[in-house]
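Structures incoming, each one as structure tokens.
Derivation of every value follows stated rules applied to the coordinates shown; laboratory data play no part. Just so we're clear, the structure is a prediction, and the values are computed from it rather than from any experiment. Cβ atoms are built from the backbone, for glycine too; each structure is taken alone.
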Structure P
Amino acid sequence: MPLQDISPINDQLADIIVRADEPWIESSPGQAWMKVLWVGPETGRWAALFRWKKGYVASPHKHLSDAHTYVLKGQLKVRDGILNAGDYDYEPNGVLHGETEALEDTEYLFICDGPVLFFDDNGPTHYLSWEELVRMRDAAAG
């Protein structure tokens with residue numbers, strides 16, 4: 001007899017698999033794409049792959065939660081530093097920084113625990129959270 005029953009009570013538990021051929025969502029025509037990997041509505045967390053062409057520049061933004069970045073290929077200029085393929089960057093909640101630029105064609109994994117607020121000299125312009133990712137993914141799926 002087993003020590004205890006470890007079978008799941010929630011029969012809705014299942015792996016989430018995003019296949020390699022899942023389409024990329026174009027977020028900036030000819031310059032930037034993303035692939036939504038996972039969203040967690042109950043926590044606001046989300047994970048995505050980003051693909052940026054050399055020269056693409058993301059607007060200044062503030063992290064309203066912490067975030068993890070792992071560069072798979074290419075090179076990113078983040079604040080005063082350069083992230084190369086194989087580099088990992090942790091950004092704590094509240095980090096504020098200027099533009100982020102792809103110095104080469106770049107792909108990176110981004111795991112975020114909440115929204116990112118983008119702004120310009122006049123104030124906030126938009127934000128990115130799990131809800132926007134779901135809307136973008138659903139719109140791309142048609």
Structure Q
Amino acid sequence: MQITRQADYAMRAVAYLANLGQEQRAATSQIADDQKIPPSFLAKIVSQLSVAGLLQTSRGARGGVSLARAPESISFLEVVEAIDGPILINECVIDSGTCTFGDDCALRPVFCAAQADLVNRLDSTSFETVVKANGKEVA
């Protein structure tokens with residue numbers, strides 16, 4: 001299981017903005033340069049994160065991109081799912097009928113538990129963690 005490059009870039013962009021603070025804006029060109037993200041790719045990512053309600057964008061001389069909510073209220077899961085959609089380790093997790101063995105499969109419970117653990121970890125980890133790791137106070 002690996003998140004897409006697009007989700008990785010989205011995580012880096014949100015982390016960058018979290019470190020700036022909720023009220024601060026950054027130009028997409030600055031984020032792209034600092035985080036080594038292709039600018040055209042970042043534009044698409046910012047659009048998706050804005051639609052998901054995670055980022056705010058504004059145009060003009062004082063425009064840019066900022067967090068739509070405080071870093072402690074944005075989870076890693078929200079960002080990944082805004083880009084990649086719901087996490088799914090194996091199709092059988094949501095539909096046991098996709099497995100030849102159905103409900104008698106000995107592997108399905110392991111996949112279900114692993115997915116639940118991953119989703120819970122990503123959901124319980126907010127971008128406040130990133131800010132604190134960099135030694136900053138979260139306002």
Structure R
Amino acid sequence: MLEVFRLNGALLRHGAALTAPLGQTQARWQVIGAVAEAARTVPQIARRMGMTRQGVQRVADLLINEGVVACVRNPDHARSPLLRLTAHGRRVEQQLGDVGVRWSESMARGMSSRDLERAVTVVRDVIRRLDEPL
């Protein structure tokens with residue numbers, strides 16, 4: 001597990017360095033990415049990304065103020081709006097996605113597709129196990 005913690009730290013450091021030229025942060029990238037997949041509430045994003053609700057709310061407020069995301073009515077919960085990317089947000093997400101693809105490709109260079117697929121499988125299995133009730 002210590003190696004996973006080290007990996008997480010390295011990913012956050014490198015993610016921050018990659019997003020800075022775009023005027024974004026690693027936390028913003030995570031929230032934008034979660035909303036790009038589907039409209040979600042702040043608590044849903046927090047659970048999905050392993051962040052605190054308060055932390056996601058702070059980032060969401062900034063992204064709303066900058067016109068990257070917008071709140072839309074949530075038919076399932078009147079007091080918890082869904083966040084959706086705006087047209088500007090889709091452009092920002094595309095830029096972040098392009099950076100992410102180049103980064104992933106550079107990280108994968110020299111690794112076999114079999115090893116990469118196995119790594120993804122193991123990571124997903126660990127996440128699934130961690131998400132199971134104790």
- Task: Compute relative contact order in percent (Cα under 8 Å, 6 or more apart) for each of P, Q, R and report the one that scores greatest.
- Result: Q
- Item | Highest-scoring label, criterion being distance in nm of label points 7 Å out along Cα→Cβ at positions 11 and 35, among P, Q, R | P
- Here helix-only ellipticity at 222 nm (-39500 (n - 2.57) for each DSSP H run of 4 or more, over all residues; to 500) was calculated and came to -15000; which of the structures P, Q, R was it taken from? Q
- Item | Origin of the derived value 2.7 (distance in nm of label points 7 Å out along Cα→Cβ at positions 27 and 51; candidates P, Q, R) | Q
- Message: Going by distance in nm of label points 7 Å out along Cα→Cβ at positions 43 and 67, which of structures P, Q, R comes out largest?
- Response: R
